1. Could you figure out which one of 1, 2 the value 10.8 for Kirkwood radius over Cα pairs in Å, for residues 112-151 alone was computed from?
2. Using the calculated result 19.0 for mean count of other Cβ atoms within 10 Å over residues 160-167, pick out the matching structure from 1, 2.
3. Out of 1, 2, which structure matches 1.5 when distance in nm of label points 7 Å out along Cα→Cβ at positions 120 and 240 is calculated?
4. Hey, relative contact order in percent (Cα under 8 Å, 6 or more apart) derived from one of 1, 2 reads 12; which structure?
5. Looking at mean projected area of the Cα convex hull in nm², point out which structure of 1, 2 has the largest value.
6. Which of 1, 2 yields -9500 for helix-only ellipticity at 222 nm (-39500 (n - 2.57) for each DSSP H run of 4 or more, over all residues; to 500), as computed?
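What follows is calculated from the coordinates using simple rules that are stated; it is not laboratory data. All values derive from a computational prediction rather than experimental measurement. Cβ atoms are built from the backbone, for glycine too; each structure is taken alone.
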Structure 1
Amino acid sequence: MRKILKTIIFTIALSEGAHAADYSPRPANTWGIEDVRTAYEIGYSWIRADEKVYVDGDRISHLIWKSQMPVFIGGIDFRSTSGLTVDVRSRIGLFATTRMDDYDWLSNKPQFRSFRFEEWTDYSHHEAVDVERYFDADLALGQDFNVGHAQRINLHGGLKYATIKFNCYGGRYIYSRNDFRDFTGSFPDMLGVTYEQRIPAAFIGASWAGEFAQTLITIQARLGATVGAQDADRHWRRQVIYSTDYNNARFVQIRGEVHH
């Protein structure tokens, strides 16, 4: 049995308050500090997680988790007089709205037709899904290089960690029992499925920042790979737990910011 995981996270964030703090007044360069900035933002995230199960190359199950939620974003950006930089960012999700769809292709049933997506044999839909936790953080160490008046390039590397856990209650189903999709019903309004992802990663990246009059523009790109990603899929009614260690997967992150 082989499982494939794909998670897509899209976030829009708005700055909340000042970005502020270089801890003035202080004797210049006492601690080798050029600048320390903190950021507090409120954003909104759209998250989709696809959990696919394959046996002998055939997809036999496909769970689709969709969630959207407000997120609180915090960050600290440290720069030394020698150009050394430390950048820490974290996101915490709050008050999520979530749904889950579960498709199965059970080839051991006489009603089975094919492994095409539209010919699933069993299906369930769940609206009562909550996100127990959503946390995403990264730590980057880098070096600044000045490339012109009020412009700089930063080369950096670091670590990233993301985790999300869904709890699924109740729901309704369409099953193939005696004929194709002939049996319908609803699950009891109790905990049915818990799904959790833990995704550590490492990355390298580069960013460019330029100040123009009262506007600061930042563009950042990172290339990385997950390291030791895991998931746990618990089905409470059947007392079954599926736990998977994933192969390392490459990822790309692109971020742009404009502050005026």
Structure 2
Amino acid sequence: MPYALSDVLAVTERLWPSAGAESWDAPGLVTGEPHQSVASIHLVVDAVADSLDEAIAAGADLVIAHHPLLLFGVKSVAETHYKGAVLAKLIRSETALLSAHTNADVVAEGTSAVLAAGLGLTGLHPISPTGAEGNGIGRVGALPEAVTLGRLARMVAELLPPTAGGVRVAGAFDEPVQTVAVCGGAGDSLLSDPAVRAADVYLTADLRHHPASEAREQHRLGFGPALIDVSHWASEWLWLETAAAQLREALPEASVTVSEVRTDPWDFAIVQ
């Protein structure tokens, strides 16, 4: 029995309250009519052509994307631009689109928490607490026992789906690490946070040259963590299955699937 989209939206608001989103963010319904029927839900990280084609081909009534399609203002939805093209495709196929972004990052089972749990970290707490107790951006926890930085990097590589960029590390291969700070998605804005600086290693994505270089030099002086840099998409893809499980429990009559399409923007790399 299908659900009304409005009923599904009530569930997603409970799981990922919009009040938890950052002020610059744009979560919520992008396309869709509240009374339309939803029998099939498909989860993706990025609302791009390949992942939306996958959803439409599977007959999804609703796509839930982590990254908002319309995060920044647009002046046209002409189909000569990819955003206009995918919006038109969604509307023609009567497929609704919802985004759950930073409001899905901060909750207890959000993107960073899932990534941290996948590595077996315990004693988790947010890097930057917000809102309800236990909620916030990023997570800090501890491995059951110290391992080398190289071993931890291998654990990360085994946990995440492969990408052209792989796993990049700043720090000595054999140095022992146990306390790990984690931020799924772009996290170099947190490099100066006391919780990150106190960790043995910081795992995140999209580290830019200058912030990473400065953090590496600080680490060499004994102040601040080693760094592990991974794909933005890969760091958040793990969360999709957790979100799907939550939706299956709340909406048992709906089919809930997770995208298998890699939407990391890089196709290949040449190793020098």
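1. Label of the originating structure: 2.
2. Traced to structure 1.
3. It traces back to 1.
4. Numbers: 1: 12; 2: 20.
It traces back to 1.
5. Max of mean projected area of the Cα convex hull in nm²: 1.
6. 2
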